[in-house]
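Following are the structures in question.
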Structure I
Amino acid sequence: MAQHTEAERIKERSNYLRGTLRESLNDEHTGALRADDETLIRIHGSYRQADRDLDSERKRQKLEPLHSFMIRVRLAGGVATPKQWLVMDDLATRYANNTLKLTTRQAFQLHGVLKRNLKRTIKTFNDALMDSLAACGDVVRNVMCNPNPYQSAVHAQVLDLTRQIQEHCTPRSPAYHEIWLDDELVGGTAEEDSTQDAEPMYGKTYLPRKFKIALAIPPYNDTDVFSNDVGLIAIEEHGKLVGFNVLAGGGLGTTFGTPETYPRLADVLGFAATAQVLDVVEQIVLIQRDNGDRANRKQARLKYTIDRMGLDTFKAELHRRLGYELQEPRPFSFTTNGDTYGWLQNLDELWSLTLFVEGGRVRDTETLKLKTALREVATILADYNINHPRSTPADFRLTGNQNLMLCGLNATLKHTVQEVFSRYGIPTEGQELWQRTTGLRLHSLACVALNTCALAFAEAERYLPSLIDKLDVVIRECGLEREAILIRMTGCPNGCARPYLGEIGLIGRALGRYNLYLGAGFAGDRLNNLYKEMLNEEEILAELTPILRRYAAERSIGERFGDFVVRAGYVKATTHGTKVHA
């Protein structure tokens with residue numbers, strides 16, 4: 001049998017995620033952690049990072065890097081109360097870099113938290129009924145769900161199932177509560193907790209790699225359901241939820257120069273009734289636990305397990321474990337994976353507001369006081385919820401596109417919230433937003449990348465807005481400002497902003513250099529394809545300008561940009577991730 005990786009050995013000897021984290025946190029001689037604990041803290045929901053902008057100067061002064069921590073806070077389906085928003089806003093101000101990052105998996109991220117503030121930060125959001133357990137690491141991550149209640153009468157049921165799946169797949173080890181919340185050992189001594197019973201689903205070594213689950217409600221695919229290890233597509237008949245088409249094997253991370261790694265979209269396995277879904281999800285997780293590659297982390301995701309086993313063999317093993325077979329998949333259709341901006345009235349006659357948050361970064365700038373405005377709105381909504389306990393509570397919802405929704409607002413709250421945003425100059429009407437900016441910007445995604453991500457080769461979040469400024473000149477010249485075009489940028493090929501599903505995808509290779517990918521499907525059901533490599537900004541603009549001009553002149557009615565570049569022969573339609581770099 002192949003030797004397991006060091007990450008596997010660290011998990012195995014960690015005593016169910018305890019390791020020496022307490023000792024690492026108490027070590028005042030460094031802002032970092034012990035090597036093994038760097039791995040373990042990921043499952044607790046945090047990564048150590050450093051400000052790479054300062055590396056050269058600190059090396060010159062013979063100082064260690066300026067270590068800090070990113071903390072990711074789980075929100076099943078992206079739903080938070082106004083009170084929870086206020087807690088996160090306060091923590092970002094006191095202990096982080098004064099910004100909130102809304103992730104592409106509907107979670108909060110805090111950046112720049114020093115080690116000495118880790119425990120009090122985590123305890124504070126746990127007191128507000130949020131946690132970071134399993135937000136990172138080799139476990140089932142934050143479970144995503146279409147956030148938009150106005151879209152479907154079955155949305156509440158789908159969101160409820162999302163929460164059930166997340167709870168079902170949360171690690172059972174008490175280590176998180178012991179270390180961060182000062183709870184006593186749950187279930188006896190540490191030695192007693194070192195049995196298989198401590199983690200009935202995961203076992204001592206948890207999963208071989210991260211595991212992502214998302215739910216979607218057609219015709220909206222705003223969770224990019226095909227990019228997940230497990231995807232669940234809600235099937236609605238006559239206004240009732242009858243079950244889900246089950247997908248497996250999605251994942252977008254790759255490694256440059258390693259062709260055996262590739263992005264992959266999930267396969268449709270079949271249909272399961274709603275009551276069967278938890279069982280189906282658990283058995284897929286267990287197949288991955290038992291069969292995933294623990295000797296090579298680059299081959300450890302479920303997508304490689306399925307391709308190694310063969311899809312038919314994988315399905316047969318799933319059916320064997322279930323004791324029954326999935327039904328034939330039901331028909332479905334996706335039309336978009338974007339967000340619908342502005343005010344919309346739900347089926348219950350309450351209002352929702354979707355705000356554009358560029359790069360998912362909630363902050364105040366000289367020209368836009370978004371963080372301040374949202375704090376004021378959250379205070380209003382929190383007070384309303386307290387004073388009207390019998391009314392539908394207002395809430396905040398993070399979308400899979402790094403944007404923000406306010407939901408459950410009656411007509412009076414709508415008027416009050418509108419007044420606040422108007423006072424701060426924040427556009428709330430979809431028409432107004434589209435007039436101020438372009439569809440390209442409104443459909444952009446970017447990962448954090450530099451200056452804090454250790455994996456990044458290039459900029460993404462800090463750079464993409466300025467690149468779009470230059471592309472918008474061409475966009476407006478061509479009359480395409482109202483055209484929704486998906487553009488996604490990452491600082492490395494790990495795929496955090498799902499760049500392989502961008503109609504225009506830009507993946508960092510080196511400082512100021514990007515690979516350009518074209519041709520993904522607008523509904524998130526087709527990967528893009530490598531078009532040109534190692535382009536600088538001038539070359540990116542030179543390549544995209546004539547394509548955009550030709551698209552404006554030659555597109556068919558309703559034809560999406562990704563479909564056009566395939567039809568026009570710039571790239572081929574990608575049927576499998578192994579062809580992305582062909």
Structure II
Amino acid sequence: MGGRLLKKWLGQPLLDISNILRRQELVEHVFGSAVRRERIQRLLGGMPDLERLCGRAGSAMATPRELVALRRGLELAPALREGLLEGEGSALGEGSAVGDLASRIRPCDEVASAIAQAIDEEPGATLEQGGVVRPGFSSELDEMRAITQDVRRYLAEMEAHERECTGIRSLRVGYNRVFGYYIEVSKPNLRLVPSDYERRQTLVGAERFVTPQLKEYEHRIFTARERAADLEATIFRQVCAQVAAASEGILSLAAAIAELDAVTALAEAAVRYGYVRPELDEGDRIVIRDGRHPMVERVLGEGTFVPNDAHLANEDAQIIVLTGPNMAGKSTYLRQVALIVLMAQVGSFVPASSAQIGVVDRIFTRVGAQEDIASGQSTFMVEMLETASILYNATPRSLIILDEIGRGTSTYDGMAIAQAVVEYLHNRSQVAAKTLFATHYHELTELAAHLPRVRNFNVAVTEEEGRVVFLRKILPGGVDRSYGVHVAELAGLPKAVVQRARDVLADLEREVDGRRPSRRRGRRPPPAEQLSLLTSRPALMDELASLDVDALTPLEAITKLYELRERAKKD
């Protein structure tokens with residue numbers, strides 16, 4: 001029940017401050033006492049799904065064991081209420097969130113008592129197996145059970161009586177599913193069979209008979225079994241009907257227990273992972289200190305995740321343009337801000353050292369790359385459709401997360417679209433939502449110079465001995481490098497591809513700076529100082545230039561080097 005409710009809360013976060021604060025109060029109450037929290041969790045561990053069980057009983061689909069589980073759950077309600085109020089005494093006034101929740105945990109004693117009186121503590125798995133109704137509940141049922149349960153004793157007594165009357169010591173009274181109860185006499189003793197024995201079955205070495213007395217008893221047995229089954233089914237249906245009649249109270253209790261379960265889970269997470277209670281207001285500022293991603297930090301392990309601050313405000317820092325290298329943590333940062341806001345408006349504590357959240361009306365996201373080929377929509381088309389939906393529906397109270405825009409088309413087209421989106425969000429008062437915009441278009445950092453509510457931030461990196469080290473720290477300002485070739489190298493692209501990419505990148509960067517080197521395809525000519533070493537040996541140079549160095553093994557490379565040296569000496 002609590003799991004379903006928590007999922008609903010996450011899908012439908014609160015907009016009303018008073019409701020958020022009420023839920024926070026409940027989380028704070030459980031969070032504040034380890035004894036209280038442990039007791040509630042222990043009791044909730046034995047709580048069945050009352051909503052489901054009540055529904056099954058109301059629709060006459062419940063099994064006997066499910067009714068017992070329902071009864072046990074109802075019997076836990078008073079202890080749960082006491083656990084919630086443990087240590088509070090009369091400190092909780094009327095109208096407090098904790099007092100209201102405690103008042104909704106109302107035991108359904110009549111239903112629990114009805115089930116306890118009628119249904120056995122350990123019933124059969126199904127109604128057909130019997131043993132469902134508790135002994136002593138119905139005198140008629142007890143009588144029918146007595147008849148069926150005394151069969152062995154009765155047959156043993158009849159067998160002894162018939163042996164004595166007939167003098168047949170091998171006489172046996174038994175039961176067969178096809179022929180029912182019988183008296184079996186071996187063929188050598190058939191002459192001793194009384195006249196009132198009625199032949200029922202012939203075997204190879206014996207005959208089976210019945211007597212009027214045995215036939216009467218057989219009828220009583222079968223009738224008792226059928227009657228007992230009918231009585232058990234009737235009583236069971238009556239108990240289910242009593243549960244259905246009290247379903248409103250049971251479902252109300254279930255809703256209160258589900259809420260207690262959900263807030264206890266939020267409190268346990270806050271204790272276990274070091275969350276704090278956020279401050280919420282009707283303002284337009286989002287200020288987070290040492291924020292963390294609640295899922296990524298669990299994967300990385302304790303103390304490994306690098307926390308970061310966030311500051312968004314409609315009046316001075318409405319749009320954050322976040323630049324930085326690939327794999328540096330831009331996407332994680334965007335998502336953690338959105339998740340902290342979502343958790344705060346659910347009523348949860350949040351992964352940060354402090355947080356002040358101005359309630360947002362919606363969280364819009366444009367992240368990832370996907371396509372819908374069945375309807376003919378490319379990746380870029382889906383991206384644009386998502387962006388259009390955001391721009392048409394966002395309000396100044398919204399939070400927008402944009403993780404790259406315009407990457408699915410040409411560089412200049414994409415950059416133009418991205419810049420136009422930023423300007424639209426900044427300049428249209430009816431859309432001016434708080435926005436986190438991660439991008440590799442470094443040119444967008446120039447927007448902060450003429451758009452007063454745009455701020456530039458970047459994810460810090462450093463280079464050590466030719467290696468890029470990601471610091472995972474968000475700092476003011478923009479960057480002009482993405483280190484994409486470095487990421488390609490980390491991914492394991494062939495060395496020849498990585499080196500060629502570096503060469504092409506250097507060409508492009510010089511071209512942007514106004515220096516236009518040769519753009520012919522293939523390997524660029526070596527610098528002049530390198531050519532002068534081999535200008536007198538054109539054949540040797542051609543052979544050297546044609547070598548596929550990346551394809552040579554170390555041994556082959558050394559052998560080839562010795563061979564070239566010997567040829568150079570001869571020349």
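One of I, II was used to compute P(r) over Cα pairs in 5 Å bins from 0, in percent, for residues 80-263 alone, and the result was 1, 7, 13, 16, 16, 16, 15, 10, 5, 1, 0. Which label is that?
It traces back to I.
So log10 I(q)/I(0) by the Debye sum over Cα atoms at q = 0.11 Å⁻¹, for residues 320-495 alone, computed for just one structure, reads -0.61; which one of I, II is that?
Working through the options, I get structure I.
With mean count of other Cβ atoms within 10 Å over residues 104-111 derived from the coordinates and found to be 25.1, which of I, II does the value describe?
I
Given that Kirkwood radius over Cα pairs in Å, derived from a single structure, equals 24.5, which label among I, II identifies that structure?
I
Name the one structure among I, II that helix-only ellipticity at 222 nm (-39500 (n - 2.57) for each DSSP H run of 4 or more, over all residues; to 500) of -16000 was derived from.
This value belongs to structure II.
FYI, it's all coordinate maths here, none of it is from the lab. This is a predicted model, so every value here is computed, not measured. Cβ atoms are built from the backbone, for glycine too; each structure is taken alone.
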